[in-house]
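Every read-out reported here was derived from the displayed coordinates using simple, explicitly stated rules and does not represent laboratory data. Predicted model, so just to flag it, every value in this text is computed and none were measured. Cβ atoms are built from the backbone, for glycine too; each structure is taken alone.
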Structure 1
Amino acid sequence: MLEIRKENANDYEEVYNVVKTAFEKAEHSDGNEQDIVVELRKSNSFIPELSLVAVNENKIIGYILFTKVKIGDNTELALAPLAVLPEYQRKGIGTMLIKEGHKIAKQLNYNYSIVLGSNKYYPRLGYIPASKYNIKAPFDIEDECFMAIKLNKNAKAINGIVEYDKAFYI
């Protein structure tokens, strides 16, 4: 049975390998996503409650991390990375990880999440071009690939350029 739970220190090596394997053949990858996760865990932007694993029969098959970013004067979230082992992809595991992350994020009073990713995948989960919320990327990127979701429908409008943790730039 599939379980989504908070990551713990005993999971770190297995998560490293899941992220590395998931991104090995990815179309858009720097090949260092697993190392970024290691650095983000040491950063002030890390939120342990939003570092989640998908476990099937005692094996970690998926991982998601949401970390703090600044958008103008607001502290919000960035989803990165989302990783599912290739043999488990297209089975709804990534969707389950995202939905659980969104649920926890709302409980922690975050209002927005941004993601840099597939404009074919993330819109199914409510992400739209971040520019529609007046959220701008700190680098040149196609509008439809830099997306955001408003987690709390009553959240006030925000605007600004996203400031990522320096760990993203290793």
Structure 2
Amino acid sequence: MTSKFEVDCEELSPRERSALCASLEGLAACDLPLLFELLFVSEEEIRTLNREQRKIDRVTDVLSFPSMELEKGEPILSEEHGECIDGEEGEEKLFLGSVAICKERAREQAEEYGHSYEREICYLAVHGVLHCLGYDHETEEERREMREKEESVMQKLGLKRE
């Protein structure tokens, strides 16, 4: 039981959506495909979300809004998360959550780190999905584990660090 991912995002081309989802396969075990929403927002919008949801009044690069409370690495079973099932019978998906990316911050960070805007957007999307899957970076050990997962996915996309 490995996961297939689907993304709801009008701003990515079908090829980009397909590549992103294929690179995420294997990050989780689930009995249904995992659907996540990817939103691109302005600095003002992400600051508002950050202030309202996290009580932090500043612009950030990415925010995740998981639909389920998950333990990293644990199987995700639809029978335990029935409220998150989306779609018609035979085409059901489990809604993982939403990831909001600030386009302006992504552009700034791509320039700062010396890589492409595409790489930064993909990295932030992967980072957000990992948060939805229960990963975090509060401790050094968690940060290292999450970074390894991020870099593995980025290599699958052909977007390794320069």
Structure responsible for 1.8, with distance in nm of label points 7 Å out along Cα→Cβ at positions 94 and 110 calculated and labels 1, 2 on offer: 1
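For which of 1, 2 does mean count of other Cβ atoms within 10 Å over residues 78-85, calculated from the coordinates, equal 23.2?
Values: 1: 23.2; 2: 12.9.
It was calculated from structure 1.
For structures 1, 2, which has the highest computed value of FRET efficiency 1/(1 + (r/R0)^6) of positions 22 and 150 (r between Cβ atoms, R0 = 30 Å, to 0.05)?
Details: 1: 0.65; 2: 1.00.
Across 1, 2, FRET efficiency 1/(1 + (r/R0)^6) of positions 22 and 150 (r between Cβ atoms, R0 = 30 Å, to 0.05) peaks for 2.
For which of the structures 1, 2 does the calculation of Rg and Dmax of the Cα atoms in Å return 15.4, 46? Numbers along the way, then the final one.
Details: 1: 15.0, 43; 2: 15.4, 46.
That value comes from structure 2.
Quick check: 2.0 is what I get for distance in nm of label points 7 Å out along Cα→Cβ at positions 38 and 102, calculated from one of 1, 2. Which structure matches?
Working: 1: 3.3; 2: 2.0.
Of the structures listed, the value fits 2.
With mean count of other Cβ atoms within 10 Å over residues 14-21 as the yardstick, tell me which of 1, 2 scores highest. Write down the numbers at each step before the final one.
On the way: 1: 18.6; 2: 15.4.
Top value of mean count of other Cβ atoms within 10 Å over residues 14-21, among 1, 2, belongs to structure 1.
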Among 1, 2, which structure scores highest (criterion: mean count of other Cβ atoms within 10 Å over residues 30-37): 2
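For helix-only ellipticity at 222 nm (-39500 (n - 2.57) for each DSSP H run of 4 or more, over all residues; to 500), the calculated result is -6500, so let me know which of 1, 2 that is. Each step should come with its number before you reach the end.
Values: 1: -6500; 2: -13000.
Derived from the structure labelled 1.
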